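Q: The structures come next, written out as structure tokens.
Read-outs throughout are calculated quantities, based only on the coordinates presented, and are distinct from any laboratory measurement. Just so you know, these numbers come straight off a predicted model, no measurement behind them. Cβ atoms are built from the backbone, for glycine too; each structure is taken alone.
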Structure P
Amino acid sequence: MNITFSWQGFAIASAIFAAMTAILGKIGVANINTNLATLIRTIVILMVTMAIVTARSEWQKPTGSTWIGWTCLIASGVTTGLSWLCYFRALQMGPVSVVAPIDKLSVALVMIAGWILLGEPMTIKGVVGGGLVVLGSLILLF
């Protein structure tokens, strides 16, 4: 079975999995140390990713990347881990219906970084949509 998604399809799938992650994570961290929960989650992600790479025969020597690319991938791993640690702790302490939307302030931050750092086009649709994300998160936060 060969399923082909556009970037939009993958983005929607990501949102669905992220929603499931929040609910399952909230239940999962109810009676466990959040740092240990993050470690367990990370091991599972490693195993699933290795299985996918193996199933798709995508193991290869990583070539063609620059030191900047490697540095960014490593930094991305560090920031992902820190994000997960904070997210699970927030889920343990607060309601998932508020924690998850506030976590999505990252959407607006990524939009701003895309415009400033990556030179992506700033559109009125992007500004309004990002502003609504921020407004919604602030309403939930306060």
Structure Q
Amino acid sequence: MKINAYLMFDGQCEEAFNFYAQCLGGKLELMRFAEAPDNVCGEFPAEYQQRIMHACLTLGDQLLMASDSAPPHVYEGIKGCSIALNVDSVAEGERLFAALAEQGQVQMPMQATFWAAGFGMLVDRFGVSWMVNCEKNE
């Protein structure tokens, strides 16, 4: 079994996932509402046709997925969770942290802790919370 995060955006999914692909690497696949069969997209307003119905960023055997499917009148942002990145080196952790923090808000700067050689927390420009962790080498 694998557990994958699935984020919901309100019209920013494509921009966010292009940014994540630039920062993290991987293979990005995007499907718009306009690409779905009529019996699926008939439910959505015309202005949704170019929004992202499903995004998938594949990083090795891991997936980060998302959609713009949250209706604007009920969308409240992404709350109560973080995407955790575990990296092999402090240098890679610092690189990812700096990239994701660009135009975002740092909650805890990247630093050594009692459990990690490097750890930091931030909310990116799209409202997604991230934790970057580099475990200590014993």
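Q: Here distance in nm of label points 7 Å out along Cα→Cβ at positions 26 and 50 was calculated and came to 3.3; which of the structures P, Q was it taken from?
A: On the way: P: 3.3; Q: 2.5.
Only one of P, Q returns 3.3 for distance in nm of label points 7 Å out along Cα→Cβ at positions 26 and 50, namely P.
Q: Given 23 as the derived value for relative contact order in percent (Cα under 8 Å, 6 or more apart), which of the supplied structures P, Q does it correspond to?
A: Computing relative contact order in percent (Cα under 8 Å, 6 or more apart) on every structure in P, Q gives 23 only for Q.
Q: Could you figure out which one of P, Q the value 2.2 for distance in nm of label points 7 Å out along Cα→Cβ at positions 58 and 130 was computed from?
A: Details: P: 2.9; Q: 2.2.
It traces back to Q.
Q: Also: Given a computed value of 0.20 for FRET efficiency 1/(1 + (r/R0)^6) of positions 34 and 106 (r between Cβ atoms, R0 = 30 Å, to 0.05), which structure among P, Q does it belong to? Could the numbers behind the result be given before it?
A: Details: P: 0.95; Q: 0.20.
Going through each structure in turn, the value belongs to Q.
Q: Still on this structure, I have one more. -0.46, -0.57, -0.62, -0.77 is what came out when log10 I(q)/I(0) by the Debye sum over Cα atoms at q = 0.14, 0.16, 0.17, 0.20 Å⁻¹, for residues 66-113 alone was calculated for one structure; which of P, Q is it? Present the calculation step by step, with values, prior to reporting the outcome.
A: Details: P: -0.46, -0.57, -0.62, -0.77; Q: -0.52, -0.64, -0.69, -0.84.
Source structure for this number: P.
Q: Comparing mean projected area of the Cα convex hull in nm² across P, Q, which structure shows the greatest value?
A: Going through P, Q one by one, mean projected area of the Cα convex hull in nm² is largest in P.
Q: Supply the structure label, taken from P, Q, corresponding to helix-only ellipticity at 222 nm (-39500 (n - 2.57) for each DSSP H run of 4 or more, over all residues; to 500) with the calculated value -6000.
A: It was calculated from structure Q.
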